[in-house]
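Just below sit the structures, each encoded as structure tokens.
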Structure P
Amino acid sequence: MSLENQPPAEEIIIRDAVNSDVDAIAEIYNESIAVGDATMDDEPKTSEYYLQQMAGFHKREALIVLEISEEVKGWGIIKRYSDRVGYRFCCETAVYLRRHILNRGYGAKIKTALIERCRQMGYHHLVAKIFADNEASIKYNEKFGYEIVGRQRQIGFKNGRWQDIIIMQLIIDDIPPKIPQRYQ
């Protein structure tokens with residue numbers, strides 16, 4: 001194939017979410033709600049929900065988006081694990097993609113960016129909660145060094161049955177117990 005016949009390269013950008021991204025963020029999350037394999041939510045979320053969530057973020061929380069050719073196709077979130085001071089070095093991470101682009105490496109781009117942002121924010125312990133029967137998501141997280149540390153049996157009721165959740169963690173060993181000044 002000659003160079004002139006090749007499709008244009010995709011422009012991929014990972015950046016902080018802004019208010020104009022909330023429609024796409026809600027659509028992507030609502031796809032996961034409809035499929036029922038990645039969230040315990042049953043009710044679709046609105047753009048307003050995400051505007052409020054972003055407005056209420058702590059300095060050490062973030063929502064980032066994956067933009068492909070100027071269209072938001074996925075997002076990831078960093079949420080403090082707890083507001084209790086003893087948990088200040090622990091956060092929860094999650095990634096959501098438009099279903100038609102799963103298994104193409106885009107989730108890895110978001111996860112890599114999330115982990116790097118967690119490092120910058122001074123997080124030492126990252127948590128991911130995954131449906132026990134979502135083997136693809138478990139394997140995906142393991143590729144980044146997350147390990148299974150527990151199973152919460154029958155913690156949720158979704159899809160007409162009790163669901164188990166796998167708890168995974170990633171320890172970032174070289175993070176000292178200190179929050180960088182800009183995140184205090």
Structure Q
Amino acid sequence: MAGRRQAKILTHAHLRLSLRKARAGRYPARDQVLLLLSHKAGLRAAEIAGLTWPMVLTPDGKLADYIAVADQIAKGRGGRTIPTHPMLHRALARLHQQEGSEGHVIKSERGECLRPSSLVNWFAAFYRELGFEGCTSHSGRRTFITYAARRFAKAGGSLRDVQLLAGHASITMTQRYIDGDPRAQRRLVSLL
């Protein structure tokens with residue numbers, strides 16, 4: 001990532017606007033899940049494209065409380081288990097009811113799996129239509145990692161937990177994703 005411009009992180013207000021736009025689109029259930037897989041699970045475009053229903057369902061076919069990202073779809077074979085955020089769980093339940101349990105979670109209008117490059121293009125066009133400058137398919141992932149890093153202590157976790165959720169081989173890579181917060185820095189210095 002050195003030398004390249006990082007994707008911008010998004011606020012909760014950005015996510016609300018994004019979900020509102022998705023609800024008004026041609027594929028509301030799919031597009032809401034797509035956004036939430038990025039924002040609330042921190043998945044990369046390739047992981048979203050490769051995600052299949054068995055990775056989000058229990059063996060008896062019910063929606064699981066976690067996403068089991070398989071090694072074969074994860075970068076660097078960094079498969080992992082991510083607890084499912086309640087918003088994402090509800091969106092997945094709606095999509096599952098509509099689509100069933102076969103194949104990929106995110107499908108094209110012809111019912112085929114989407115290529116990662118198609119998702120990258122989808123996110124770019126989606127955010128451009130909303131006027132979110134500098135936002136890409138990686139913005140949701142970067143947002144997820146930044147917010148997780150800001151809150152890990154409240155959850156009784158550590159930066160290592162954020163690294164595991166992100167699927168990074170090194171904590172150094174996780175740290176590169178985390179956006180600083182000037183207000184938090186001021187509060188921190190005032191506590192010293």
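Can you rank P, Q by distance in nm of label points 7 Å out along Cα→Cβ at positions 21 and 109 and just name the one with the largest value?
Q
Tell me which structure, out of P, Q, gives -15000 once helix-only ellipticity at 222 nm (-39500 (n - 2.57) for each DSSP H run of 4 or more, over all residues; to 500) is calculated.
Derived from the structure labelled Q.
On FRET efficiency 1/(1 + (r/R0)^6) of positions 13 and 85 (r between Cβ atoms, R0 = 30 Å, to 0.05), which of the structures labelled P, Q is highest?
Largest one: structure Q.
Output the label of whichever structure in P, Q has the greatest value of relative contact order in percent (Cα under 8 Å, 6 or more apart).
Of structures P, Q, the maximum of relative contact order in percent (Cα under 8 Å, 6 or more apart) occurs in Q.
Where is volume of the Cα convex hull per residue in Å³, for residues 29-92 alone largest, in which of P, Q?
Numbers: P: 121; Q: 74.
The structure with the largest value is P.
Hey, volume of the Cα convex hull per residue in Å³, for residues 69-140 alone derived from one of P, Q reads 108; which structure?
Corresponding structure: P.
Looking at structures P, Q, which one was FRET efficiency 1/(1 + (r/R0)^6) of positions 45 and 173 (r between Cβ atoms, R0 = 41 Å, to 0.05) calculated from, given that it came out as 0.70?
Values: P: 0.70; Q: 1.00.
So the calculation was done on P.
Taking mean count of other Cβ atoms within 10 Å over residues 125-132 for each of P, Q, which is largest?
Ranking P, Q on mean count of other Cβ atoms within 10 Å over residues 125-132, first place is P.
Any read-out appearing in this document is the output of simple, stated calculations on the displayed coordinates, not a laboratory observation. Everything numeric in this text was worked out from a predicted model, so none of it was measured. Cβ atoms are built from the backbone, for glycine too; each structure is taken alone.
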